[in-house]
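Chemist: Below are structures written as structure tokens.
Read-outs throughout are calculated quantities, based only on the coordinates presented, and are distinct from any laboratory measurement. Please read all numbers here as calculations on a predicted model, not as lab measurements. Cβ atoms are built from the backbone, for glycine too; each structure is taken alone.
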Structure I
Amino acid sequence: MRSFTTSGAPGRCQRCLILQAQCICASVPTVATRTEVLVVRHEREGWKSTGTARIAQLAMPNLRIVEYGEDAEPAKSALPSEVANAHLLFPGEGAVTLSPSPLASRDPLPEGEGIRRLIVLDGTWRQTRKMFSKLPALHDVPKVQLPPGAAKVLRLRESTFEEGRSTLEAIAEAIELLEGKDVAAPLYALHSDYVERVFRARGVWEQKRGQS
């Protein structure tokens with residue numbers, strides 16, 4: 001099934017890219033996180049109807065997106081000023097597994113403590129590895145990863161590995177660990193709502209719900 005949606009496609013909301021009858025925009029919560037989130041998004045994700053970074057951005061005032069295109073120079077130029085005091089959510093060698101933070105509250109972080117800015121790469125696993133290799137500003141950023149045991153939830157794309165998550169899911173889980181369940185709960189709910197609306201727009205909701 002086609003997953004790319006061109007800009008200006010008729011009958012679609014231009015913010016969420018879902019067919020107008022299932023538009024999610026009016027239901028998107030505002031989730032004001034203490035943590036700054038910077039998403040580096042592969043250009044192919046920008047117009048995918050299954051891309052969840054776009055939906056996360058609608059909900060999170062403290063989230064920004066830097067686009068990574070075939071010409072990597074704009075992203076490469078933008079990142080050096082963004083990596084100070086940041087952590088990169090990127091599993092693999094050298095990554096520290098996030099655990100529930102004792103600082104998970106709504107209070108401001110004490111100076112020098114906690115994660116203040118989280119960088120997230122948005123794309124397929126193959127794309128994100130290539131992005132990382134071509135963005136030298138990220139190479140010395142401390143890496144963190146989510147704990148194993150991704151929840152068994154309905155997703156728009158089947159993951160190629162057991163612990164795979166959508167970008168919105170990954171952000172929600174990281175926020176839960178950093179700031180607590182109450183802050184993350186609206187993001188998890190938004191992901192579920194988005195998945196349902198996209199599948200309803202495709203006319204496959206009942207079929208997909210039966211598989212979950």
Structure II
Amino acid sequence: MPRVTADKPIPTVEELAAELPLLSMTPDSWARLAADNLPTFLSDHAICEQQAALFGLSLIGHYPDDEPLVDAMSALAAEEVSHLRRVTTILRKRDWPFSKKRPNPWVSGLRKRVENRRNSLLKVDRLFVGALIEARSCERFTCLLRVIQDQDPEVATLLHDLGPAEKRHWHMFYGLAQRELPEDEFQIRWQGWLEHEHELSSQGGIAPTVHG
């Protein structure tokens with residue numbers, strides 16, 4: 001069974017906070033809750049991977065003439081599908097149930113802000129949502145990894161691989177959005193989104209789902 005080894009160090013809370021744009025970190029209590037309910041967590045994780053792939057493809061549909069975006073989102077969708085296959089393989093192997101799509105209040109809160117702010121900067125806001133989803137997912141995966149690295153080596157290896165992928169993805173979304181605005185205007189708008197995400201995440205950490 002693959003193990004997380006010394007040559008694959010897990011970032012500390014401080015290191016992760018420095019690497020991600022988030023204004024708050026998930027409480028350790030969430031990681032313990034998710035570790036105690038891995039069937040629920042992994043089933044929800046599979047749903048999240050499906051939605052991530054679909055989101056990338058939807059952006060291609062919205063902006064087919066943006067070649068860098070089309071290339072990036074095509075690669076993203078393919079990678080998210082490969083992640084989905086890894087998660088579903090574990091679920092099947094353990095005879096753990098798949099679940100239908102669940103309400104995700106945190107993601108819904110991000111998307112609601114986009115819907116309420118439809119304007120010429122809609123593209124930027126959509127990319128910000130992608131960046132925040134990937135950044136928070138990276139943080140959650142790493143938070144859980146610290147708890148289960150010895151408890152469940154198979155899931156720990158999965159999370160150790162996916163955490164850096166999510167980190168890379170948030171940078172990708174951020175970079176695509178950054179092309180659209182002057183830097184000062186971009187940073188002001190991004191800060192507003194970070195504060196909104198912080199408010200949403202402060203209401204979470206209470207369910208054993210990826211963003212619960």
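Chemist: Out of I, II, which has the highest value for distance in nm of label points 7 Å out along Cα→Cβ at positions 16 and 120?
Modeler: Between I, II, the highest calculated value is found for II.
Chemist: Given a value of -9000 for helix-only ellipticity at 222 nm (-39500 (n - 2.57) for each DSSP H run of 4 or more, over all residues; to 500), point me to the structure among I, II it was derived from.
Modeler: Source structure: I.
Chemist: Out of I, II, which structure matches 48, 35, 32 when Cα extents along the principal axes in Å is calculated?
Modeler: The value was obtained from structure II.
Chemist: Also: Looking at relative contact order in percent (Cα under 8 Å, 6 or more apart), point out which structure of I, II has the largest value.
Modeler: The maximum falls on structure II.
Chemist: Using the calculated result 0.30 for FRET efficiency 1/(1 + (r/R0)^6) of positions 72 and 192 (r between Cβ atoms, R0 = 30 Å, to 0.05), pick out the matching structure from I, II.
Modeler: Attributed to the structure labelled I.
Chemist: Next up: Here volume of the Cα convex hull per residue in Å³, for residues 48-151 alone has been calculated and equals 119, so which of I, II was it run on?
Modeler: It must be structure II, since only it matches.
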